[in-house]
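Below you'll find the structures, each written out as structure tokens.
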Structure 1
């Protein structure tokens, strides 16, 4: 029973670290301020 809990908690920690790692690097690569510079927002619809 203890091995099952350890495995589930360990797997969850590994998934969380992978998700944080991915979001950190995607957040740096996909800078939202670049979109306004590349394709300016039109003044009228």
Structure 2
């Protein structure tokens, strides 16, 4: 009889975001939303 056991340890740490990273993420999200709105408005006219 053979018993094979595999153990995994997963650690999750909360990552602190710098102010610069937060600003960048916010800008990216805003640009994404603007592009999405442009695509929707162009689609409506077709």
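Only the coordinates and a few stated rules stand behind these numbers; no lab work does. Note that the coordinates shown come from a computational prediction; the quantities given were computed from them, not determined experimentally. Cβ atoms are built from the backbone, for glycine too; each structure is taken alone.
Here are the numbers:
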| quantity | calculated |
| --- | --- |
| Read-out Rg/Rh (Cα atoms, Kirkwood Rh), computed value 1.48, structure in 1, 2 | 2 |
| Test item: helix-only ellipticity at 222 nm (-39500 (n - 2.57) for each DSSP H run of 4 or more, over all residues; to 500) calculated as -25500, pick one of 1, 2 | 1 |
| Among 1, 2, which structure scores highest (criterion: distance in nm of label points 7 Å out along Cα→Cβ at positions 2 and 26) | 2 |
